[in-house]
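**Student:** In structure tokens below, several structures.
Read-outs throughout are calculated quantities, based only on the coordinates presented, and are distinct from any laboratory measurement. Keep in mind that this is a model prediction, so the values were computed, not measured.
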Structure P
Amino acid sequence: MNPVAPARARISIIGAGPGGLTCARILQRHGIAVTVHDADEGPRARNQGGTLDLHADGGQVALREAGLVEEFVRLARPEGQEMRRVDQTGAVTSRQVPAADEYVKPEIDRGQLRDLLLDSLQPGTVRWGQALDRVGGPADGPRQLHFTDGTTIETDLVIGADGAFSRVRPAVSPAVPRYTGVSFLEAGFSDVENRHPDLAALVGPGGAHAADGDRALFAQRSSGDRIRVHVIRRVPVGWIGRNGLTAADTEAIRALLLDEYGHWSPRMLRMITDNEGPYVDRPIFALPVPHTWEPNPTVTLLGDAAHLMPPLGVGVNLAMLDAAELALALAGSATVEDAVRSYERTMLPRSTETAALLDGAAEHLLSAGLPDHSDRPGLGADGARR
């Protein structure tokens, strides 16, 4: 295939998460056409998960390139940066409180961020209900996108922004995510100031983490007077089924948890007993470290598709930073291939360094001796829906 200039290329992003949408927004700001394909039937097809902390040197950099910083500041919750460590009785043992004007890593609901990005795109950019089956065609292009509904389209560049179990990744890498041995079980609480005032007081405006070395609880405030709790344990993948249960067996799952956390105080156990609705099982996976691939002129990856790591507050920031750098490389390069090579020369070493630091770090979430939150990436929910 002859070299294709980005301005004339057919560019397809797979995945309408923060990374994919950020990339699309910045490309459009530079006059480059792009289409986003997503498996969901629409933007409200499912809950988007908890809150994200966007770092000044990560997600906020990308939003600046997207021209959306002012809108982000209006939606963000700087008070959400407060982090507490509590013991098994609920006593606060340490507390990190942000300054009034601090915007190092303010919180924003994942759904709010997605809406902000979606609303900034040209109408029709996102094509919903298009679940990718595989990427076909020769490595030098053009590529074919084969969707599960039997349709196929041709494209010059495929950008895999489709998360942990990416259907784009096999076009450049045989790597598959591995289970870390640690799982999150998500529980939801609403109208917390009225219905769960003790939990609201315990968590404060940000988040609270407690652990005993084998298990942990992490609670995090969302907008709309909601709190999400993650019950963090070292369990086999598929542990619910192994116990003869289904995800709908809320009371039976709760009984198992109460047995495991039986030595914790009644105040802390309210995070297990008082949640509304069923629990959501979220096993934590990670890609091998390092995860790299040979350059390909027609396919590249960003975010979790490229460097899935434990959910320690860096996932969405790296994804959005990847997205911005890839879009800017396409805007500033003579050919698509030049842009992909330029982007990967920066992204791969950065992601490898970060992944090496966080390799095995899911276990740290269970440690009663977890370092101060100021000394590590923030405990965030951005990895919760891997």
Structure Q
Amino acid sequence: MTPRPLKAVVDLIEDNAPTFLDAIAQRLLILEPSARGHFPSPDDHTHVSLAELLTSVLDGTGAEGKVEPDTLAYFEKLAVDYRRFGVTPKSLLALGEAIRIELRILCADLPFETVLFAERAVSATALAMSASAQAAEDAGVLPYISAQVVQVEKRSRRFFVVRLQAEGELPYKTGQYVPVSTSYLPNTWRYLCPAIPANEWGQVEFHIQSDVDDISRLLANSQVGDSWIIGPGQGDFGQSKMNQPNDLLFISHGTGLAPLRAYMFELLNQAVPPRLHFFVGAEYPGELYELMGMWNFAAASPWLSVVPVIAHDEDEWWVQATDASKPPRGLHLPQVGSMAKVVTNVGAWADRNVLVAGPEQWARDIKRAMIRRGTPADQIEILGF
């Protein structure tokens, strides 16, 4: 087992997290008053808590307070991302100093060398983060890009499609998720997956399930003309699979459709696309909110097959279906039942690269079912949320 030289410090932080973090916040405002409001709000879901970040630093610290290179690299990248909250190189240094001072107080009963090594680790990490944020500023890397809502479509009671026009091309790759916020949600962000690839005109489309939480509801009910800010893309879902020559199988549920739809658009631009079977899932028929559009793509693309799958064969009264969920006359009806069973009843799909996007447990269940059916595990990649 790998030794953890600073385990005693980590234990103290975890046992006293609320009071310790309050002390750091108060100390920070003394050292750098301008840092007020420059860190994530309690409602933000796109950041890791300070307590978790601290334990990550200290767990990745070796002898005499030396931070492992991989740990430093992670925090350098994090510093660039956190610029969207208003974090500056100067405030990162002040945060490091505030943590160092409060660590000394918290760990007063620990051996001197142990506390010294923890302080070294914190100072080195803060210095690296500050330098990384400064380098991004010097290189002209924007912390986010402003965009304006140009269209909002309510596809059912819970599902909305929001289209925006940004000031320039957005910095994300197909399959990634991006942090988004608005002028009326200061320092509160949510991750959304663009449903189309980035383009030079700055157009972007998001699919939002409005009942996830209050923030999602506010974003889904945006009005034309509202201003959003959109951060750089994160993650690498599907990128390695899409660069291989295999035929493809996509499986989505709800807004998991968005990143897979973006990949489908990329395939439309290829001279000879691979075969793609696309299973599109929802709880109710009226929540197949993009079905009409998917059928239209399939009708013009012989390499694309779209299979809708629903858990219930009839809508509840509250679903409020629109024409977007209704297939053209003459096409077969959605299949009803478990997505895992529907997919594996077809076969093992052993010749396909498989991308699965949807709720975390749902995605894991599908992966397990496919592996049992004979799909090689290394050909399946999931994005759970």
Structure R
Amino acid sequence: MNRNLWLLAICQGLFLTNNVTFIAINGLVGLALAPLGWMATLPVMGYVVGGALSTTLVALTQKRFGRKASFQLGLLVAFGSALLCCYAAYSRNFWLLVAATVVAGYYNANAQLYRFAAAELALPAFREKAVSLVMAGGLLGAIAGPNLAAGTRTLTDVPFAGAYLALAGVALLAMLLMGFLHFPPAPAKTSAAGGRPLLQIMRQPAFIVAAAAGALGFGVMNLLMAATPIAMQVCGLPFSDAALVLEWHVIGMFAPGFFTGHLIKRFGTLAIMWVGLLLNILCVMVALSGVNFHQFLVALFLLGLGWNFLFTASTTLALTAYRPEEKDKAQGALNFCVFVVLALSSLASGVLVTTQGWTLLNLGSLLPLGLTGLALGWLAVLQRRVR
């Protein structure tokens, strides 16, 4: 861990503070302002849709201005969109809130590249550990996000408006830290400066499985996490309990980052992805067993652990599918896949939890988990044939 990696890990933590706070409050603010109950998670979906729409623009700005300037632009957007969310809450304008979260999606798409930038700040032999350790910086978000949401809930007369103001401050802090970060120069241009065509890169089995496992694993995590505050409120549990569940969920997401890279190096990428998939299935089994506080707590903690193993390993697998000069378009395509699935899961989360309930929501999550298992099995067979 060098200084740049530490700074990037802190920025990752501040990014997750923004994400977790958004997850904790956007569904509840949406439920209070939406014309219809099933629209409650549209502000959550807006954040993801904005990220999907921004992936191409982010790839272009990364290529044109470099990592640092592009990341700071994302943080500037985070600052402005947080203030816009606050105004939407004050004016009780649901559609303005949705629009503000769509704008915030640019920051989401930008910061999703922190994990790839981590690999560039370490020697090639240590890139798995660099990715894992920077993602472990999300522990800051695990602690700060839920407590920020709970602590600022009644800061103003309008519920949760204070949380949006606090997120504007978080964005300014991250901009300050990003100013001290130094990234290596872009790779020298060769005769084939742009590398292979994107479709050729995307046809590789490693890319297909990395994109599928990363997107579906993230989608299941988002499906259940976005619905949790609403489900707990429906079950009569206080917001303080929901904040604690989300805190332990995000701890599960990022605490393993201190050793996931070592496990990947020792046991292999596919083995760790299988462990992540099994942890996700175990989460669903616990969630289906009941709706008491401890069942929510254990299920969401397991969901976080499963996400970490699956997403960190899929990111490491993706690094093998493209060359340095191809990174911008390849990473943009990977993030686009993630955001499309996240957008669908955000909408499905609100619709299912408010119309069908927590049980059906969990049963539905078994479908993408099954597809992930099929993808992993397919790649395992291909690798065995090559050997």
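**Student:** Taking helix-only ellipticity at 222 nm (-39500 (n - 2.57) for each DSSP H run of 4 or more, over all residues; to 500) from the coordinates of each of P, Q, R, which one would give -12000? Could the numbers behind the result be given before it?
**Tutor:** Numbers: P: -8500; Q: -12000; R: -27500.
Going label by label, the one that fits is Q.
**Student:** Here's something else I'd like to know. Quick check on the output: 0.93 is Cα Rg over 2.2 N^0.38 Å, derived from one of P, Q, R. Which one produced it? Can you show the working numbers first?
**Tutor:** On the way: P: 0.99; Q: 1.13; R: 0.93.
Only one of P, Q, R returns 0.93 for Cα Rg over 2.2 N^0.38 Å, namely R.
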